[in-house]
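Enquirer: Have a look at these structures, which come just after this line.
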Structure P
């Protein structure tokens, strides 16, 4: 695997105090700063029916982002494929690829939340099969002049594929997961991979990914043109002292916690209450809160122990103000990025 460490930014664009227009603008400005600082990528979650996702159409937001940045690459993390008409998705991704001069990447998922899936009138039990067909159509349509396909959910006959991606055969594909099956699937297909969870889980999943990927080297070359990215994502807040960071981050996290569980709780579902609660996430270093020295040491340990070549931070979430997120990001850029070794 590559011995180069890249940095990225992950975002939910969850509801924050203030207007939605101001929320979008503050994010665009934050991403533009990451672009200036040399971040490789920006990754945005897709959510529906919940304040966790105030930008439910990734393509619309990325069209604006493409005009406000120059080098940073961007991807949904991830397009929820069962909710998409595959031909429309092909057309939107191709447009974004040209609007950004070849900077779009494509994260894919069948969706974690059955409650969001039902918002679109889709049976959650069918999402795996719909996901598989949608991906088949997507890859076929990207590489064909005329689309012909016959499946259980989609059938196409002589559909002209008049717009092609700038990146050939198609933009790189990502697969986020925190399961062994997901890590194996991503590696078998040569997809870039991003995990979430405590370091012990991340290390184990990445080990599986590397072992499976080593047995399928041609897939990574075919899909993404080279060595795959293996990423780990963490929520971050950095301040001058740990006390100051905690004082600001804890209420902001509580605000975010309500958003991420909002739709689950509306359906009397408490499956993920403990998974996202502050105490285990803080203790398990899924959220990194503290001084520059503390957060730097935590990130270095993740890089050392988990075998990643891509570290992804979430700098804006919950009730953090744009100024607080910007200050935390600036400390990360100036004091942490230059010092992490791989």
Structure Q
């Protein structure tokens, strides 16, 4: 193992290679909600929704939606809705302080629980989520575009049920398919309402397209949008083909089984983990938390989205095991 220690996060790339797009032309949209536009083909088909800027500093998704607008991408069946979520935070994005515009009052990707949306608390993020929710309630399918602190291989977070895994597999591409149940400190948009019910046909995917501000992340976000629309037969193949990276079809997914939550302020990874590393042997130390060693619980343990800095009470990394699509799972 290489030595990373307490300063492991300092080697990660914070350089902003991307330029935030000008989304002001899309403010009026054509719905009752600012920065949301819907295009109806007039033919039968699903209502698909693509969302960007759930976090105001994750600008690759905004670049992808801007690309769809600039190239007049329209559905050949069903309806397509394009939404910019936390536009207030996005307006504050600063190349020199790119982490500061993640949100204004609270993480918008933790407010999608029924109780949170209906309570009396007012925040920039809850007010915006409440405005968006009626439109989201009409969507048959949703793609939520995100980026992450480190790692260059994209991920599709598909939720715990079979429908999510199969829909992620249908998209294809190089993205790792990760099945998890979300976060304990709030409900993500991907897990909102019927998206998270195995009894409902409605589907949602959260796409982690790469490191926050790498140029390749925007390219991946654009590719994700085309794969998504192509999987729903809402665009012709020849329109998508120039943006699709060729590669083997996914044959497995990763089931998240555990999460590591530090208890002390003296917690750190023993290596510069970037995510999706497979640790071959059970009992391998991956982090230290004060005097406690944090070890892998089984062979071939996959590390999912390790945090840059380990904070008491917050998830430092999720642990998962690979499952092949041929294996039987009831959910």
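Rule-based calculations on the coordinates, nothing more; no lab input. Fair warning: this is a prediction, and the values are worked out from it, not measured in the lab. Cβ atoms are built from the backbone, for glycine too; each structure is taken alone.
Enquirer: Have a look at P, Q and say which one yields -5500 for helix-only ellipticity at 222 nm (-39500 (n - 2.57) for each DSSP H run of 4 or more, over all residues; to 500), as calculated.
Expert: Values: P: -14500; Q: -5500.
The read-out comes from structure Q.
Enquirer: A value of 20.2 was derived for mean count of other Cβ atoms within 10 Å over residues 134-141; which structure in P, Q was it taken from? Show your work: numbers first, answer last.
Expert: Values: P: 20.2; Q: 16.6.
Among P, Q, the structure yielding 20.2 for mean count of other Cβ atoms within 10 Å over residues 134-141 is P.
Enquirer: Let me ask you something else. For structures P, Q, calculate volume of the Cα convex hull per residue in Å³, for residues 70-173 alone and state which one comes out highest.
Expert: Numbers: P: 94; Q: 166.
Checked P, Q; max of volume of the Cα convex hull per residue in Å³, for residues 70-173 alone sits with Q.
Enquirer: Which one of P, Q has distance in nm of label points 7 Å out along Cα→Cβ at positions 190 and 246, as calculated from the coordinates, equal to 4.8?
Expert: Working: P: 4.8; Q: 2.9.
Derived from the structure labelled P.
Enquirer: Can you spot which of P, Q the value 0.20 was calculated from, given it is FRET efficiency 1/(1 + (r/R0)^6) of positions 270 and 310 (r between Cβ atoms, R0 = 25 Å, to 0.05)?
Expert: The structure behind it is P.
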